[in-house]
Structure 1
């Protein structure tokens, strides 16, 4: 059985800067759960298309970008209580500067995994009621969980282990991103152009 998971996070920074951060595979370990101890084992990067002219205020974030057909292999601990490491090989299947990129798992514990990263320009009001143009980061994942087909046991494993782990991963990612972006972009975006973030109606959990 195929499942779909969606989540989103708004940040008060331009899509160009935020996309550049996510498109660099070197930042993957920074956004993972600490106990997973994710590390990049191998990366065969295909060049992305020419980068469009910078439209945002400030300087360009100089970083690598994994273009279409890039293959990245990482290793990680899949569960907190499981002291072994699994390998995951992903391939970038779509890449559009500042808008989206997608990857599929070509060698992982999931029979099927497709992750689409979408970046949308969105204006929201901050705590002072001032309109701020930022970026809505959307993650859409289609997957088939590990197991022996669509069985009762596989569904229970998904509901009680797989899905809760995915949710924790993205809550941790949202929290880490909110903490990291201000320091990472401080040298690129003039302080006057960095607005106070809006109040979060649904703050991420630890």
Structure 2
């Protein structure tokens, strides 16, 4: 999380929500303290029971960021704190018992936001995480890459390849990639490079 990102969002008049990680220790402690001491401006909850062996309750609270960022370099950028409390019950088939885990995550928003909207936006981000980042990390082995010279060029090539595979996807990205590899250059040339209008 950088102030440059918040400054760019402010300049573009874009709404930005960024997860606050533990590496911002001082800010993280201030945000936690504000969430512990004050009442949320708005609250919401979501319950996800459609997953096999897993029920997830998310409690979302939006807090005024002013007490946490007052007198810091973050003051001009952060307007709201979003706290997401995740309570996950996971069924363990081996024991027949449910295990419970609890996690708090904090997000910073550059504009005031309601808890219901924040819940939807944060949850929607996981679709991107699952569809794009997971595929790049696992199927395209991006994290295992040992390229040290101009890695940005290869990241762009992977993005280009990912977009072509996604447009032509028959099954999974891995299956489509495998089919293209088996078909050689003819399979690649027959792929659509742009969606039909």
Structure 3
């Protein structure tokens, strides 16, 4: 019997992580983009060191992202829609929440609100409802640690984490608790990169 694996992706965290890790935050905004489905398949193919259990079968890829408000930023909203539609066409579950626009926008950057909460809730609820055997959290957001700490207490559930890496160590970790970390390098990014400019229809 294969183990059901679900990948939970914090889209903005992973995008910014790829830009910072591999491109120094410079260059086209398309640098750092990735295909969630390809990332999910890549992670599913990477068995933890010493893994001797059942085969790992990718059951679902879930992406959590902020989304521009059409009334405030119609261009970015349209780009978000095109990108999310491409992800959904691949069979990815997309959970998007409208960005918060603080006083002083657009000079002050719009903020994501509730994206990490949505991911954390699904990670916990789906574990309680026995919808996966292995949950992989692709993010370095420490706000997710409380949800992970709860889920790993569930019998039969394993939690792994994934993050981009280029020398320095940036990954979710909890003292005294072992979680396998998929440390994704540039060669991994090159396999899942998506350089399409979604600003263009």
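What follows draws every value from the coordinates through simple rules; no lab data is involved. The structure presented is a predicted model; accordingly, all values stated were derived computationally and were not measured. Cβ atoms are built from the backbone, for glycine too; each structure is taken alone.
Details
- Across the set 1, 2, 3, distance in nm of label points 7 Å out along Cα→Cβ at positions 102 and 166 reaches its highest value in structure 2.
- Which of 1, 2, 3 leads on Rg/Rh (Cα atoms, Kirkwood Rh), for residues 14-77 alone, largest value: 3
- Origin of the derived value -9000 (helix-only ellipticity at 222 nm (-39500 (n - 2.57) for each DSSP H run of 4 or more, over all residues; to 500); candidates 1, 2, 3): 3
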